[in-house]
Structure I
Amino acid sequence: MIAAHDTPSSIVAKAATTTIPIVFAGGGDPVKLGLVASLNRPGGNVTGVTFVVALLGAKQLGLLHELQPGAVRVGVLVDANFALTQSFVSDVQAAALSIGKQIEVLEAATGRDIDTAFARLAQNPIDALLLGPSPMLDNRRVQVVTLATYHRLSAIYFSRDLAEAGGLMSYGTNVRDAYRQAGVYTGRILKGEKPADLPVQAPTKYVLVLNLKTGKALGLEVPPTLLARADEVIE
């Protein structure tokens, strides 16, 4: 069988075989991506776990607005090579129109590109930052968080790992739990169950993490209503 650890590898594996069982863990919509026929009835040789990080852009933008209502120009830093970037940006742009935000898309494909994207802010400043989902950007979390803090940007991230690294705020699913569940499915299939009979697992809870230490460094006061809804507060 094949265990695919992200959306791009899942798509490649699906294209390669219709008989070998595949278990995926990814952040996109597996139905729209053509991985399964439906969440409840995958219907083929593929099943797995979706943590839908690419579908949370509108919600993340709303939380950023709640934190800093006066932020008009919002930069959206995305991985130019990530399969889910285009749909993520489209969702954020649509949400921005409804709350009067202007979106500045900043693309990066490497660590050097991240430096270049932030350097552009000297000529074209933004008020806040939203980080698009991407394994590359997650791996570069210290670089991204350090630059966002240096430019004194209110920022929201897709993973708790980035808030732990010093990011101001994160909102997303428990990715570690998703990978654990994918491991459970892998074991069940190796014991004889079929992917077609195992519904795709979706998150039941989204986690909001606030880093008050970073907020203090940026001179921000977190609204009590937002603080009360936080699942975790880093002080």
Structure II
Amino acid sequence: MKNHYIFALLGVLLTAVAAIAAPIIDVDNPDYDFGKLAGASAITHHFIISNVGDAELSILDVRTACGCTATALSKSDLAPGESVELEVTVDLTRFSGHISQAIYVSSNDLIHRKLTLHITGQVIPAQPHHITVEDLGQLLVLLIDLRAPQAYAAGHLTGAINIPFSELEDWIDRLPPEVETIVLYDQTGSLSDQAVHRLSARGLDQARSLLGGLDEWKRQYGDGYFLSFGE
């Protein structure tokens, strides 16, 4: 009889423990406000989903509103204390003014079976006199003058930065790989040809050499787009 009471008591205790142990979903910032954006085509935010409970959390589904996309989670089952990143992108070209996009996360959390996240902000429409960052990035040309600092200081093409040919190797890792075009020039074009080969060998295939260098530029355009400071 005594054993029956002990087993009954253990059963009650185990049931109580099982009832207490539960997954709890938590998000670091469920309502993300990106503020004001003008001319941007998209906004991307990373929500951090965590299991702050004491049982395994299973993320069953992630759904987004129209114009909003979420990448697949790297894992959907989180042990207590584990976290996972949810990347969400909103296509801003579909909106103007204040927006609020909802993301719905379903899980086995009995209290928050469907958790709602939000991305909000203000989309300022581009005007005819505006240029977007994306368009500028595509138009941007990095112009590099390979001559000695004294020659560069005396005069150079508008917008050019000075990286002497002898120092180019030290600069290669610092050149922005995302720029669309890199144009290099010297007085005749001989050094810029060598420089392009060096950059191409390091993966900067967008590098170009100004054919004929400054001599050819002067022959065709004179002092056009040339900043001259004299001797």
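Kindly point out which one of I, II the value 22 was derived from, the read-out being relative contact order in percent (Cα under 8 Å, 6 or more apart). Among I, II, the structure yielding 22 for relative contact order in percent (Cα under 8 Å, 6 or more apart) is I. Quick check on the output: 1, 6, 10, 10, 8, 7, 7, 8, 8, 8, 7, 5, 4, 3, 2, 1, 1, 1, 1, 1, 0, 0, 0 is P(r) over Cα pairs in 5 Å bins from 0, in percent, derived from one of I, II. Which one produced it? Matching structure: II. helix-only ellipticity at 222 nm (-39500 (n - 2.57) for each DSSP H run of 4 or more, over all residues; to 500) computed as -7000: which structure among I, II? Only structure II yields this read-out.
Only the coordinates and a few stated rules stand behind these numbers; no lab work does. Quantities reported herein were computed from a predicted structural model and do not represent experimental measurements.
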